[in-house]
1. Upon calculation of distance in nm of label points 7 Å out along Cα→Cβ at positions 205 and 301 from the atomic coordinates, which of the structures I, II produces 2.9?
2. Any idea which of I, II comes out highest on mean count of other Cβ atoms within 10 Å over residues 53-60?
3. Which of I, II yields -0.59, -1.15 for log10 I(q)/I(0) by the Debye sum over Cα atoms at q = 0.10, 0.14 Å⁻¹, as computed?
4. Consider the structures I, II: one of them gives 14.8 for mean count of other Cβ atoms within 10 Å over residues 45-52 as calculated from the coordinates. Say which.
5. Which structure, out of I, II, was helix-only ellipticity at 222 nm (-39500 (n - 2.57) for each DSSP H run of 4 or more, over all residues; to 500) derived from, given a value of -14000?
Structure I
Amino acid sequence: MRRVLVMWAVAAAVVSCGGGNKPSGPTVEDRKVLTKTVAAVARTIAQNEEYTSEIEPYRENDITPAVSGVHIDRILVDVGSRVKKGDLLVTLDPTQYNQQAVQYQTVLDDYNRLAPVYEAGGISAQQLQQAKASVDVQKEVLDNLRKNIEMRSPITGVVTARNYEPGNLFANTPILHVMQINPLKIIANIQEQFYPDVKLGMPVEIRTDIFPDKVFAGKVSLIYPALDASTRTFTVEITVPNDSETLRPGMFARSTFNMGDKTGIMVPDVAVQKQVGSSERYLYVIRDGRAERRSVKVGRQVGSEVDILSGVAAGEEVAVTALSRLDDGVEVEVKE
């Protein structure tokens, strides 16, 4: 009996020391997420828009005869040859031209002989007209052949392709290809929102990966009058002087346009998160001790900050730490 009384006494002492029904879990305050915030700031930023594309020759031409089936007599240049506008590049075998000249002279003599006969009433007007038609046809063929006996460069540039050798019979492939590489041009497709900002003569900065420390000066030389309805972009042609011929067609280039200044709502880039499996960007605005998830539209990155086009107003406090623990409506404690 004495042993039972002792056990009851020990049990009572344990209950007394345990504090009754005091909760052993974390308090409400302990469950708040500790985070740090930064205020969104309205700031003037430069709209420097960058577009990537390949550098193209300013002009290029195929050196091609007007008719096929003619033999090539001489090719006076090779790949890499520099040519000026009007330089003789190719001569063709004159045999076909000479033969055509004989045929033309024959029909012309026939016509000249028939003209006085017609005047004397010896032949009909229809016969004379047929003779005249033969003269016109032969002359057109002769003129086309004459143009192809000597082939000259229509532009100043460099030969970039040669597809035949002397003595070859011309088929369909151009004999030579000539490119004008000073100046050069770049084609950029720009978003429609900037159409009012782009002007003829507008300066453009050109950068290349192969010359990372050099900035080349270009300018807008052509603005296409219509927009592409599928992409909502318009095409701009940039002319780039290339006196030193440092740049070459086919190089990859980045063209930077200064579209003017704008007021942007800037927040630290670490505050903006991407929704997994979608293109949505979001952040957390802290209001009245709670996190509020906001979907945002993101603009330009400027240093460690990003321009928020919509979703946040200047002065609102944005969470920048403990983002993985935040959710819409979660209570927070802001760390000073």
Structure II
Amino acid sequence: MFNRRKFLSLTGAAVAAPAIMRVSAANAQEVTLKMHHFLPAVSNPHTKFLKPWADKVVADSNGRIKIDIFPSMQLGGTPPQLFDQARDGVADLIWTLPGNTPGRFPKIEAFELPFVVNKRAHVNSRALHEYAEANLQDEFREVKPICFWAHDHGLIHSTKKIANLDDLKGVKLRFPTRLAGEALKSLGVNAIGMPIPQVPEAMAQRVIDGAVVPWEVVPALKLQELVKFHAEIPGSPTLYTSTFILAMNKAKYDSLPADLKAIIDKNSGMGTSAIAGAVWDEQARVVSDMVAKRGNTITVIEETEAAKWRKATEPVIEAWIKGMKDKNLDGGKLLDNAKALLAKYEKAT
């Protein structure tokens, strides 16, 4: 396991290395990996996590691994196709949301149910990693998972102030995952699903009145300019999160020599999940401060009101458990496992 400070310092050292050393490393290069994702190169996930992760793999391999990153779906296709691109070898590495393909990965949805997860991404991410090791090996058997993580608390960003359930009635909000959409519908929202890159245009055309996303993605979408109001649930559990996976094509991984496989393995797992979570938490503070300084209104939903939201979304959880039973899966047991792990890592912080 490595901490985020070491992670960033090593990538910085790689960038600062003398040119002669970089040329020497390039001459020894053995494999080039293509990483594909859906956000622009200026986005926080790209600049704060994916590129530093790739740089560290390159540095740890002494340049024998090269990673070319293709943001904004530059290799073609749409965000929901990213998982299959990793499976089929269109890309060697992908970063995506399992929730982009509703119903395909039902067991990971335990973390996407309303009012289950923690407000902090590093708690959610470490809990999800342990949950994945115990429960998700079959769901993601077609790829080589590098790490799983889940973002911090998701907020409502809208063109009108949201302070209570009545304010939500009929508001058109973009949702990121199937269960987030069901939760919003239970709150009276006109929930509209779409990949995150489509949000700015949908806002400009007034197809939607806002979106539910975490703080870190706000600057990439320029949501702070498109809306003036932001509403968040206080404390934990919070309204929702989305889960993510950084995954590798299995055949490409299997083709690596043992020492290069070891480099990938070193930069996989719990340590990497925790670093991703820490990045999301850090950016939540940075972006929320930026939005507040800009003069936008951040509303913290009162606890008595939040209790009404939790009550209203309970049928979503009940329906999910029933749906899991129809798939011959014990949704109640999976949810209890997720909650226990979330409590474990919350206590550890």
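1. Numbers: I: 1.7; II: 2.9.
Structure of origin is II.
2. Values: I: 17.8; II: 22.1.
Evaluating mean count of other Cβ atoms within 10 Å over residues 53-60 on every structure, the highest lands on II.
3. Working: I: -0.87, -1.13; II: -0.59, -1.15.
It must be structure II, since only it matches.
4. I
5. Values: I: -7000; II: -14000.
It traces back to II.
Every read-out reported here was derived from the displayed coordinates using simple, explicitly stated rules and does not represent laboratory data. Being a predicted model, the structure only gives us computed values, none of them experimental. Cβ atoms are built from the backbone, for glycine too; each structure is taken alone.
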